[in-house]
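Chemist: Each in structure tokens, the structures are laid out below.
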Structure 1
Amino acid sequence: MNNAIQRVRDVLEGRHPDSPPVSFWYHFRADQVAGRAAVEAHLAHLERFDLDFLKVMNDNGYPHESPVAAVADLAGLVDLRGDEPAFARQLELLAALRKELAGRVLMTSTIFNAYAVLRQLIRRPTVHRPPDLRAELDEPTRVIKQMIAEDPGAVRRAIDTIGRNLARFARRCLEAGADGIFLSVRDDWLDANGAHFYQQFVRDSDLAILSAAATGSFNVLHVCGRAVNFDRFAEYPVHVINWADRAAGPSIAQVKDRIRPALCGGVDNLSTLPHGTAEDVRREVADALAQAGDRPILIAPGCTYDPALVPETNLRAIVEAARSAR
């Protein structure tokens, strides 16, 4: 087992590695989301910074072409096999990366959860940026809120259908060569309507996806935004939990003694990375390790970063600070 994989395995098993494993990620250009260009973009990023694990980005979308603008449109969401063209592009990327990497690092493949997919079907993203932590009533949130008011059963059935399809896709991701999935969840959009909404409409589909990926050895839960109920997510059956501990909270120190999954975070992707100095970044890494104390940790930002704004020196500072830590 090489050092990169050993570092991650050590943390997952509760041991301190020779140095904390480190990684970070961003959305590649639109011409680098599939095919050979996507393979080369991932490999170049991995090798340029000597990262310890690879989050395989997934901007290939969900295979549903009809517009979703009203509750009646939800009936068009049907069961899928999990290998339709949009899914297949990601599966081909995973298979190609597995062949190229030949077991050099662990790979976790991004899956946006069923609620996030429904949002994307209402307003398809054209440009991917780091997340906005404000849970304001944007267009997808407004539309879904109206759908719930008109026919909550239809919304629940649609989310369940998307969840089943993502579960099939998750299983195929592992078969294609991923070591696990990186499931992105966010509750503050929906729970603005009341704390029970996420539990009622989304949680079961999250768990169905994770159940389908249960044979994976490196399943990561990414808690996006400002979690309304972080403890709810900390109970999910995953190996690692990644969240914006600095920009959104809770802090590493607040949760390290009470959650089971390995911790992944420590660097502010929204403020320090784009606007701070390399020394600021190094201080955050050192502070994250100090907060974790006796508990081993994976060092990473709380979410994606904007490559147009983040100096390369700041990214290299994450790796240098982690490598120098013992």
Structure 2
Amino acid sequence: MKLHIRTYDLPLANTFRITHESRDIQPTVIVGLEDHEGRIGWGEATAVPYYGQSTQKLVTNLEKQRTRIEGNQLDSPEQFWADMFELFPTDPFELCALDIAANDLYGKQQGLPLYQIWDLDISKRPLTNYTIGRAPIPEMQSKLTAWPWPLYKVKLGTDHDLEIIKALREVSPSPFRIDANTAWTAEQCIEYAPLLKDLNVEFIEQPLPADAWEDQKKVFEQSILPLMADESCQTESDVDACVGYFHGINIKLVKCGGLTPARRMIKRARELDLKVMVGCMTESSVGISAIAHLLPLLDYVDMDGALLLSKDIASGVRIENGITYYVDAPGTGAKLLDYP
């Protein structure tokens, strides 16, 4: 097996602002795994400073293990992930890129898209939302009118969050999902929830800091809207802890280590009667196409990362008006545009 590593700066169509940061580009690392017949599987991990990631760190860590990665035999994606976990036990971003690439390559070797390998019915696929980042209210309103969509995710965490939602409701009838990005208090969340429900808000994602479990319990018991865990549920071991504190979990592939652990997290969440969502970073179509194959397993999805770019580096699944359309290709269906 041959390892390919590429870095890109993904240009955003608009400045993206959330509680933790503001950015105009998104650095990302693309990993390729090539077998002896020249088939290449592609994977991705974005470099997110909030999680201590940089392209330099990701590339350095991967290069350190190049020999052992290239010496691996891809018997199955699950075994490959277990082998890679021994190399990267505390590095889920590196694991994610490798795992997506391994799944993509395995699909190409089998001549089947991943959803067929997993025996999933793609007639069931939830709509993806389109994210509206934090900005002055007129700018947020302009984004909604410029991008009509059946479902929006709105990033909050300001001192005038209710004012924002009321103003956005004036320009769009579509349902909203709220992501407070850990910026609220328990009292705020309990107070806002009924008002937001009246404004056609579907759920609230991660309203409190990830370690505020006592306050989160209080909100869970009193909130009129469903609560989805994000920062509070990053890896497989976090799923059980969310019971009694959240109504569902939002899985990010880069935070849990890829498609393989994400599928186990989904299975465990179902056993615990938790709703399941998969979210994305601002990724290219490499990462987004991987998420798409999980759609039949999900209640909600946030996979608009490639839609937020002014220029994509890859082709893959297509999303129109919230609906995902698959590529007639094996693996994830993603293809780097600058690769022959």
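Chemist: Compute FRET efficiency 1/(1 + (r/R0)^6) of positions 110 and 238 (r between Cβ atoms, R0 = 30 Å, to 0.05) for each of 1, 2 and report the one that scores greatest.
Modeler: Comparing 1, 2, the top value of FRET efficiency 1/(1 + (r/R0)^6) of positions 110 and 238 (r between Cβ atoms, R0 = 30 Å, to 0.05) belongs to 1.
Chemist: Which of 1, 2 yields 0.50 for FRET efficiency 1/(1 + (r/R0)^6) of positions 190 and 310 (r between Cβ atoms, R0 = 30 Å, to 0.05), as computed?
Modeler: 1
Chemist: Given 13, 39, 29, 15, 4, 0 as the derived value for P(r) over Cα pairs in 10 Å bins from 0, in percent, for residues 62-149 alone, which of the supplied structures 1, 2 does it correspond to?
Modeler: 1
Chemist: When FRET efficiency 1/(1 + (r/R0)^6) of positions 38 and 230 (r between Cβ atoms, R0 = 35 Å, to 0.05) is calculated, the result is 0.60; to which of the structures 1, 2 does this value belong?
Modeler: Going through each structure in turn, the value belongs to 1.
Chemist: Still on this structure, I have one more. Of the structures labelled 1, 2, which one yields -10000 when helix-only ellipticity at 222 nm (-39500 (n - 2.57) for each DSSP H run of 4 or more, over all residues; to 500) is computed from its coordinates? The partial results should precede the final answer.
Modeler: On the way: 1: -13500; 2: -10000.
Working through the options, I get structure 2.
Chemist: Then there's this: Out of 1, 2, which one gives 8.7 for mean projected area of the Cα convex hull in nm², for residues 174-317 alone as computed from the coordinates?
Modeler: 2
Quick note: the coordinates plus some simple rules give every number you see, no bench work behind them. Keep in mind that this is a model prediction, so the values were computed, not measured. Cβ atoms are built from the backbone, for glycine too; each structure is taken alone.
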